[in-house]
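Pasting the structures in now, so scroll down.
Just so it is clear, none of the values below were taken in a lab; they were calculated from the coordinates. Nothing here was measured: the structure is a model prediction, and the numbers come from that model. Cβ atoms are built from the backbone, for glycine too; each structure is taken alone.
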Structure P
Amino acid sequence: MKTNYTELDRRVLWHPFTQHTEWNAYEPLVIEDADGFELIDTEGNRYLDGVSSLWCNVHGHNHPKIVSAMKSQLDRVTHSTLLGLTHVPAIELADKLVQMTPNPLKRVFFTDAGATAVEAALRIAFQYWQQIGQTEKTNFVSLDEAYHGDTIGSVSLGFSEPFHRGYQPLTFSVHKIPPPFFCPPIDGYRRIKPNELEDAARRSEKKLEILLESHAKTIAAVFIEPLCQGAAGILPQPPSYLKRIRELCTEHNVLLVCDEVATGFGRTGSNFAVEQAEISPDLMCLAKGLTGGTVPVAATLATEKIFETFQGSYSSYRALFHGHTYGGNPLGCAAALANLEVYEEEKTLLNAQKIASTLTAALKQQIEPLEHVGPIRQVGLMVGFDILRHPENKEPYSPDDRVAHQAVMHARKEGVIIRPLGDTMVLMPAPAMPEDLIIKLVKSTAEAVKRATSEAK
């Protein structure tokens with residue numbers, strides 16, 4: 001008897017970020033297989049993966065070199081802790097990341113997810129100042145609407161109202177500054193137009209400057225998603241903004257932490273977003289694309305200066321008392337190493353840059369003319385645009401209309417998987433995706449949005 005996976009799912013699974021009353025109203029898409037840039041359901045239907053399986057797939061699914069490396073590692077050891085032991089894949093991966101990331105990042109701490117990489121950075125930054133005697137530096141700065149993960153520490157840093165409002169009593173207070181996208185030339189809280197971005201960046205920088213002039217003695221670190229706030233709705237920053245944030249942190253003796261979980265490994269048009277500003281952070285968080293979308297591995301990179309403050313006798317208790325059972329898992333590290341080899345051998349970054357231009361042209365042709373679409377926001381392969389009832393005055397649809405969700409369902413019928421953030425549509429193609437699939441992705445998205453908006457009240 002064939003298993004009814006739809007019924008079984010509804011009986012036993014609890015999905016993340018999902019209202020199950022709504023989930024149960026639709027026939028779920030049950031994925032069973034994958035091939036290249038397509039996912040395949042239990043009925044054999046194929047779907048173009050337009051969001052890189054939540055922003056982490058790099059080279060397509062089941063890349064033979066990555067699969068082979070994982071199979072080889074399975075024949076050796078699948079898991080061995082880094083607590084009191086070490087192993088070859090973790091050593092080699094750490095060395096590779098040190099070589100690949102900007103100087104002076106020299107030390108790699110492994111965890112198992114983007115949120116835990118941020119949590120590690122939070123603790124490292126806090127403990128660093130305690131250990132050098134500046135014990136008053138206990139506060140942090142982040143951008144409004146940032147998303148840094150779902151541990152309590154990362155939620156505190158990146159509080160996003162739609163996601164985390166119910167958990168606010170559990171969080172700690174963090175200084176917030178508006179990102180450029182929410183720094184218009186007039187009073188009030190509105191999103192800027194694309195041609196206002198540079199000027200808006202200067203206003204946001206000034207707000208940070210004023211904050212640090214008053215509170216730097218109590219601030220341990222500034223956390224930022226460089227060049228683009230992802231889960232906030234793909235909110236861009238110019239490279240000059242990031243460069244100025246670095247200057248201000250240095251000037252006021254505050255650490256800079258760059259969360260490159262979403263932006264790393266070619267997503268923004270460079271290996272890492274910080275490269276476009278020609279800066280290096282004090283701490284950097286990596287995950288998602290690190291293993292090419294295979295198994296969970298995350299990393300927090302730190303400077304040698306920070307690492308050295310954790311040295312001392314056992315009784316000094318300067319060790320970083322933080323870690324996760326599967327942090328630096330050998331199987332995951334083997335997958336990451338193979339992924340980075342493919343990334344270099346197949347010149348994935350060059351392809352990402354090429355298809356970013358293809359993506360820009362397709363968006364201009366297919367999405368920009370649509371009646372109910374606001375200005376398109378794009379940073380490399382990270383794309384967001386708002387679906388609005390009246391774009392001219394930014395009037396949204398009612399949440400009950402679920403317009404973006406309906407667009408997702410229409411796209412699915414055409415064999416394309418996309419995912420919204422509220423009524424912000426997000427496209428996130430894999431850096432290695434060929435140009436013809438980029439064109440298909442945008443065209444199908446445009447048709448889906450047209451159908452959804454025509455059906456809305």
Structure Q
Amino acid sequence: MNIIICGAGKVGFSISKQLSAQGHSITVIDQSSELIQKINEAQDVKGIVGTATFPSVLEKAGAEDADMIIAVTKSDETNMVICQVAYSIFKVAKKIARIRTQEFLNAKFNKLFGEANLPIDVIISPEMEVARSLQRRLEAPGALDNVPFANNKITVLEINVGKSCPLVNTELTELTKKFPNLNANILGVIREGKFVILKKKDKLKVDDKAFVVISASQIDLTLSAFGHEEKMSKKILIIGGGNIGYNLAKNLENDYEGIRVKIIEKNKERAEFIANELNNTIVINGDGLEEDVLKEANIQEVETILSLTNDDEDNIMLSVLAEKNNPNKKTIALVNKQNYSLLQSSLKIDDLVDPRLTTVSTILKHVHKGTIETVYTLLDGEYEFIEAEVLETSELISKSIKESNLPKEIRIGAVVRKDKVLIPKSDFKFQKKDLVVFLCKREHLQKIESLFRISSLI
């Protein structure tokens with residue numbers, strides 16, 4: 001596909017890198033010559049310095065032949081105008097825009113977006129996506145991540161393998177013997193910074209980060225099998241009342257009773273705004289780096305602390321302070337710089353969350369299109385968990401997994417068939433309308449498109 005990406009920031013850089021590696025023809029536009037130089041030096045893409053709202057710049061980028069445009073500049077208004085120009089002048093088929101401002105996302109004004117008004121096909125709200133991701137992590141305590149697939153019937157859990165994990169040094173074939181009621185499939189682990197696809201005779205090791213595909217109804221059972229018996233926190237402190245913190249608190253208010261949420265927000269005007277918008281959340285105006293403010297929030301009683309400010313360094317420091325004041329709680333910090341992950345264990349931070357990865361995964365889902373509903377990327381796109389439907393035209397129909405000649409780097413995790421979750425073995429045969437969740441290495445995506453008859457665009 002010919003894809004134009006407008007905005008060469010962190011998200012634009014990551015998207016272009018992943019899509020280029022998948023074989024797409026990518027052109028990136030940005031006003032910053034420095035960012036364009038950086039992307040030209042690091043990637044096999046075409047970089048253009050210019051204003052993406054200008055028709056002449058889009059024309060230079062090849063908009064007349066573009067299949068898709070992805071607008072991820074810093075400005076919501078700019079992203080909207082880019083999509084309008086791309087549609088009105090160049091009739092670009094697929095238009096994706098990142099929009100952060102909550103006013104534009106208000107359901108009352110959803111008529112704003114559409115072919116007759118602002119022709120945007122897909123709106124990505126990073127803050128709302130990250131808030132949902134954080135909520136899922138809170139809902140599965142003990143898991144590093146919790147990603148739903150197949151209309152919430154299947155879940156992919158990322159679980160840290162600790163010294164007390166009962167499955168350490170156990171062959172995967174022994175899993176069903178130890179836990180006969182567990183409907184799970186351990187597809188691989190991140191081990192020493194690399195992803196390792198596990199075979200039946202392989203064993204889990206301490207400090208592995210395991211990726212387990214399960215029936216969504218068995219989250220607690222799966223975590224217990226890995227030695228995690230933690231319960232969902234009832235007392236939560238959010239530091240940073242931006243869109244992520246606000247949306248997380250709002251979601252928790254709407255979905256759970258009996259959970260006490262507090263927010264510390266430095267900006268007085270913002271603190272007053274979110275206090276008026278939220279019903280059961282206590283909002284404290286102050287600096288979370290000050291111990292007096294943390295004491296006001298009763299940090300000693302808090303079970304989980306989420307540092308969600310716009311400053312990576314502050315989030316790291318807040319987590320360290322939280323550890324000092326309450327060593328028994330869980331800490332989650334939002335970080336945009338990947339190298340901070342090296343500090344996680346030494347600083348005793350339980351979980352570092354990169355919002356860029358969540359945004360990229362959301363966008364990739366819409367790039368793949370066709371029968372793909374959900375995408376979850378690993379290691380900067382080197383691997384992807386993908387959900388796809390088996391269509392009646394697929395060559396997989398009536399073939400078993402061992403007969404389908406799947407590359408070794410493609411592993412079937414689970415299948416939903418008539419609302420039932422199945423963990424397939426090698427003799428499992430595909431049927432029409434099966435929803436399949438699988439792990440795929442980046443270079444085999446074209447094979448997947450062929451097998452599932454997935455259209456890249458329409």
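A few points about this structure:
- Source structure (of P, Q) for log10 I(q)/I(0) by the Debye sum over Cα atoms at q = 0.30, 0.34 Å⁻¹, for residues 58-97 alone, computed value -1.05, -1.07: P
- Which of P, Q yields 10.3 [mean projected area of the Cα convex hull in nm², for residues 138-305 alone, calculated]: P
- Read-out mean count of other Cβ atoms within 10 Å over residues 82-89, computed value 14.4, structure in P, Q: P
- Highest-scoring label, criterion being distance in nm of label points 7 Å out along Cα→Cβ at positions 114 and 282, among P, Q: Q
- When semi-axes √(5λ) of the Cα gyration tensor in Å, for residues 250-385 alone is computed for each of P, Q, the one that comes out at 30, 20, 14 is Q.
- Origin of the value -8500, where helix-only ellipticity at 222 nm (-39500 (n - 2.57) for each DSSP H run of 4 or more, over all residues; to 500) was derived from one of P, Q: Q
- The maximum of relative contact order in percent (Cα under 8 Å, 6 or more apart) over structures P, Q, that is, the highest value, falls on P.
- Which entry (P, Q) yields the derived value 3.7 for distance in nm of label points 7 Å out along Cα→Cβ at positions 258 and 354: Q
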